[in-house]
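Given below, in the form of structure tokens, are the structures.
Where a number appears in this text, it was derived from the coordinates with a stated rule and is not lab data. This one's a predicted model, so the numbers in the text were calculated from it and none came from an experiment. Cβ atoms are built from the backbone, for glycine too; each structure is taken alone.
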Structure P
Amino acid sequence: MTVLRWTDTELRDRSRELAGLLVDTVAGGASVGFLAPLGAAEAAGWWRERADAVAAGRLTVWVAVDGTDRVTGTVSLALPDKPNSRHRAELVKLMVHRSARGQGLGRRLLATAERAAASTGITLLHLDTETGSPAEHLYRSAGWTLAGTIPDYAANPAGELRPTTLYYKRLAPPAG
């Protein structure tokens, strides 16, 4: 697997491939903001809309591709636009295709985003995830700290309201 930071142009040009990942993630039951069934056209459109945020420097997207250049995972950092919050970022949309799970790709994507954030001077990351989801184990084992839980925060793909758990991680400032 190769993990690459994609530009806004790559997001637009390869939105259908990213759509396949998003559709698979939602079909697998992950709560990433969409209800099932999610159509490929809607998913591709959502990715194309992210390209503007990448172009503006408000979002950074990394994509994992396998040896055949097939998209297998992604993670993003949403960067704040306010002067008092430029030390932090939100980790969003960590997704691994069901066919690529169990191989450490989620951990690799997470580490990539953390290293990149630290290298730009970001010292605090935060995220939210569905309470009780498999992702919680990944975040805890990667040193993220539980901040709290909010009941009935978002609907899962089946439309049922579920709690979400908030996590944060302090990053070391860059050396020098």
Structure Q
Amino acid sequence: MRGWRRERGTVRGGFEQQEAAVVRGLVRQIDEMLRARSDEAPRDELAELTGIRTGPSESPDDPVLGRLLPEFHRLDPDNPTREDLDSAAALRSLHEPAVLDAKIGVAAVVLETLPPDGGEVRLDEEQAAAWLSALNDVRLALGTALDVTDDMPDELPEDDPRSPHLSVYHWLTWVQESLVQALTE
């Protein structure tokens, strides 16, 4: 990837075909997970009449999805009260649909603006912000799947099955950092 750069009100970057395939594939996977979660939302007549959607009240079982959709109300892990559990469920049910819409929306921007065969990407400010958010979601998901921690080395032994994926994680970190630098120039 050629690093991002700002030119005349746009941010430009270039992706090789394989790089574009990796980014598109990862963003598509996140998009599919989020859409599946959105489809789990309960359907009720009141939501259809008022337009106020509700989402699931339970946290996702999948740790990757749980990282992308964290609790809206932090619980005391040693002593969760019924009131706290009810508040957490209500907040999730009310706010998760909007979070899902936003995350699905930023994924769509990446998929719309990144050519499948690679090439130059030109983004306006709003699209660049969407890219930052989508890249962050991919990195959160990948980091959770790989169990990335602060004390994890930059490289893992070759026999560690996470090793090639950790390289992708570090590359995505660089892509995101390059975009942030271009936006702040």
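Ranked by distance in nm of label points 7 Å out along Cα→Cβ at positions 18 and 34, which of P, Q sits at the highest value?
When distance in nm of label points 7 Å out along Cα→Cβ at positions 18 and 34 is calculated for P, Q, structure Q comes out on top.
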Quick check for you: by distance in nm of label points 7 Å out along Cα→Cβ at positions 66 and 98, which of P, Q is greatest? Q
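Quick one: Rg/Rh (Cα atoms, Kirkwood Rh) came out at 1.03 when computed from one of P, Q, so which one is it? Before the final figure, lay out the partial values.
Working: P: 0.94; Q: 1.03.
Going label by label, the one that fits is Q.
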-20500 is what came out when helix-only ellipticity at 222 nm (-39500 (n - 2.57) for each DSSP H run of 4 or more, over all residues; to 500) was calculated for one structure; which of P, Q is it? Q
Quick check on the output: 32 is relative contact order in percent (Cα under 8 Å, 6 or more apart), derived from one of P, Q. Which one produced it? Q
